[in-house]
Structure I
């Protein structure tokens, strides 16, 4: 069986951690060998870059520096974790990937999508996720949930308008890439969210020729 690359996307407070744990259980139940990882991060170097990106600071981080740091971490992550796993017939489950860059830096920071495309091609070549689950929730609900978790990171300190643009970006990406995207209503009760996730995973798995 050819290994597949699954990503989970969403704005703040959508419940990615809880639902990624549910996806891990689904993969185990189907006896699928996998690695779970995250972005930014995934390797010791990329985790250091994550810390640089998320740490609140007095110095304004210019958008181009933020974007380049994202792709620097992604290059390390891709070559040290994702590609070796896929080449070893191991599925990859990743908490965010390049779609997050389009949503946060492209739509949120209003950076050029052409620049992101160029960096994506340089760093990734033709590597793209096979399935992307977008956990979607109204921004105000997500931010309320995120604020309950404790001290906000540098991104979580952004204004609501920023996150409205990010959410709109994700929904635009989902519309443009409907062949691999499944949008999950994350505002419903957890059981409903996970029922929808399981349906999406089952449908994807069957499309690969499995019963």
Structure II
């Protein structure tokens, strides 16, 4: 698949078949995602793959409000990859002799928390790799029950949640829903600032 086709195909698919992607496919996807850039080659991105139906059900039980019912047209993905960042790996890397001069050996010194930036890039790469394998994706976050998820799956406290990527094969009755179906895409000239910032009319968005 051409890379531009992968980019255009990527959108949040919210209705999936129950088929679980094969483990070797999931491994290839994560192997590609882990090769995303990391500051100082700190390699502080972690991937928690939930592809056992019981584990996936536990995740939803822990993160879904009591009494909540899925909206019409939503059937959750059969596989989840929770992406985490580990700041301690970055601090250890920037405490090393070849990096200590940057003064980034403590978290407060980082003006941009690159462990989360790098985790976001890995989550994006993971989606592209999944689409290249013929899967569809849905990215979201844990807004409820993060502590319970950590406890259930043994996630260390030091790790930051970056996001959850749902993976699977879209269902036959899937139809586009969400903000992308009701809001226009901004024109390139509004988002591209060449040599000087141009200010678009925000009221048009």
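FYI, it's all coordinate maths here, none of it is from the lab. Please read all numbers here as calculations on a predicted model, not as lab measurements. Cβ atoms are built from the backbone, for glycine too; each structure is taken alone.
Structure notes:
- Structure responsible for -9500, with helix-only ellipticity at 222 nm (-39500 (n - 2.57) for each DSSP H run of 4 or more, over all residues; to 500) calculated and labels I, II on offer: II
- Computing Rg and Dmax of the Cα atoms in Å across structures I, II gives 19.1, 56 for structure II.
- Identity of the structure behind 33, 17, 11 (criterion: semi-axes √(5λ) of the Cα gyration tensor in Å, for residues 22-133 alone, calculated), options I, II: II
- For 0.65 (FRET efficiency 1/(1 + (r/R0)^6) of positions 126 and 182 (r between Cβ atoms, R0 = 30 Å, to 0.05), calculated) the corresponding structure among I, II: II
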